[in-house]
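Take a look at the structures below.
Here, each number is a calculation from the coordinates, and none is a lab measurement. Nothing here was measured: the structure is a model prediction, and the numbers come from that model. Cβ atoms are built from the backbone, for glycine too; each structure is taken alone.
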Structure 1
């Protein structure tokens, strides 16, 4: 029997509807959630991502502002603008669209964002807090994966989880978030010796390695839940994940497609983090907003 598809677009729509109600409650209390997106240069893919984010903000009732710099803008110029956004009470979340031009220190810019507005969850304060079990803003992609599991009523506690990929953006925070929910987690990567011996043990397999079709059918235990975070463009133009979808869907109990799986959830959790930032800035008790928080960290 083929796996049940975890549709990221459907879940994203549900999450945004839930949190739109919180935006309405915040507006009623005089607070309009605001997100500023900083983009440097004219990378076509980055501009597409920014358009998706601003469109999602509009659909959810969040005010968005795109701060654009030419590719030759100095690091000092961008840092100065981030400082201004930090001080602006109308801006609750700040996101720096990556990648940045080579002459700009990415880490320096990310660290310049006020931790109370770091809705991407990349500031070292948030990263360290996540490892310690408490974080202001979870990184959006692993947060989205967790939300997908919860909305799909897939149990996490006590499950064996194998994460393939050890990046700071997905793999490492994903492991920390799953361990907080009492999963037993192992992190592997594309250089792991005999990778299949690890992946076959997984009740839940999260793949974020950046290699197309890395995970094949024989590498997956029958009945496993497979979350494919990868997105790769093949020479023929097709987008595929890190999992051989057609083969693995015949063995898994649940599987995410690419595209249409984790991607929509990443943007959605950015919205959730921005709304949470506005909640904190407003001084309101979250319970005052009287909306079911299905995506709580």
Structure 2
């Protein structure tokens, strides 16, 4: 009888918590929709996603279509961003490069979320020695600048998209672990968690079914901002020759191929447009991430 009563109490509290969660997410969406900067960033992100999913619909040429009769054509109606030293259409390469850059940023963020989420959750739930060990290891990695750590890993593993993702993932895991740990600690002692623990819920069930879903706010914000960080790091590594290799149209790789023309006033477009795309993408992700942070922050309520 006692167990049945506890189960009914847990179910009732869970239903209330679910209703409250739905209300919170609806309020977050409403607050986000009123943030013009965040909406503007989201629109840019959606356009970039369309570029990544359907590059053939926007690019007039293949990303490696070479035509030596049209080298160094300045921006015009046929080539909105001009052509490079091999006669390749820069706009088409930029559009195809959206898929590479977004994929690297998104995949590295998801991998670091899985690994960092696991470490942060275990650290918050177990506490004690395991918490200290995990956090001290994270402190060691966080003492090394993320870009420098990624450079070291890529230098050891070699170039290529897979190694680039591995390097960025390892660089992001420590900060993700701390974010998840802090988010889990905020809900760890809630009543519905205690009720689930009282009826014998395992640690895995507590984390996956009760803690993690109710701590998603700061995690989502961090994930959005880390996609931007991943794209910037990928571009930096490709620029110094440790990322994606040519002729893959990754924006950082395009910059390193164009750096010999950086002082050429009549060939400015070869350098400018890939850099502008990196800037616009990171700017949009930061706008959206800041908007999410404001939407999830109860102190910003009117």
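Thinking of 1, 2, which structure, once FRET efficiency 1/(1 + (r/R0)^6) of positions 33 and 241 (r between Cβ atoms, R0 = 41 Å, to 0.05) is computed, gives back 0.85?
Numbers: 1: 0.85; 2: 0.45.
Going label by label, the one that fits is 1.
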1, 2: which one has helix-only ellipticity at 222 nm (-39500 (n - 2.57) for each DSSP H run of 4 or more, over all residues; to 500), as calculated, at -24500?
-> 2
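So distance in nm of label points 7 Å out along Cα→Cβ at positions 65 and 121, computed for just one structure, reads 2.6; which one of 1, 2 is that?
Numbers: 1: 2.6; 2: 4.7.
Only structure 1 yields this read-out.
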Quick one: P(r) over Cα pairs in 10 Å bins from 0, in percent, for residues 41-208 alone came out at 9, 31, 32, 20, 7, 0 when computed from one of 1, 2, so which one is it?
-> 1
Ranked by volume of the Cα convex hull per residue in Å³, the structure on top of 1, 2 with the greatest value is 2
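Please compute FRET efficiency 1/(1 + (r/R0)^6) of positions 105 and 129 (r between Cβ atoms, R0 = 35 Å, to 0.05) for structures 1, 2 and give me the label with the greatest value.
Ranking 1, 2 on FRET efficiency 1/(1 + (r/R0)^6) of positions 105 and 129 (r between Cβ atoms, R0 = 35 Å, to 0.05), first place is 1.
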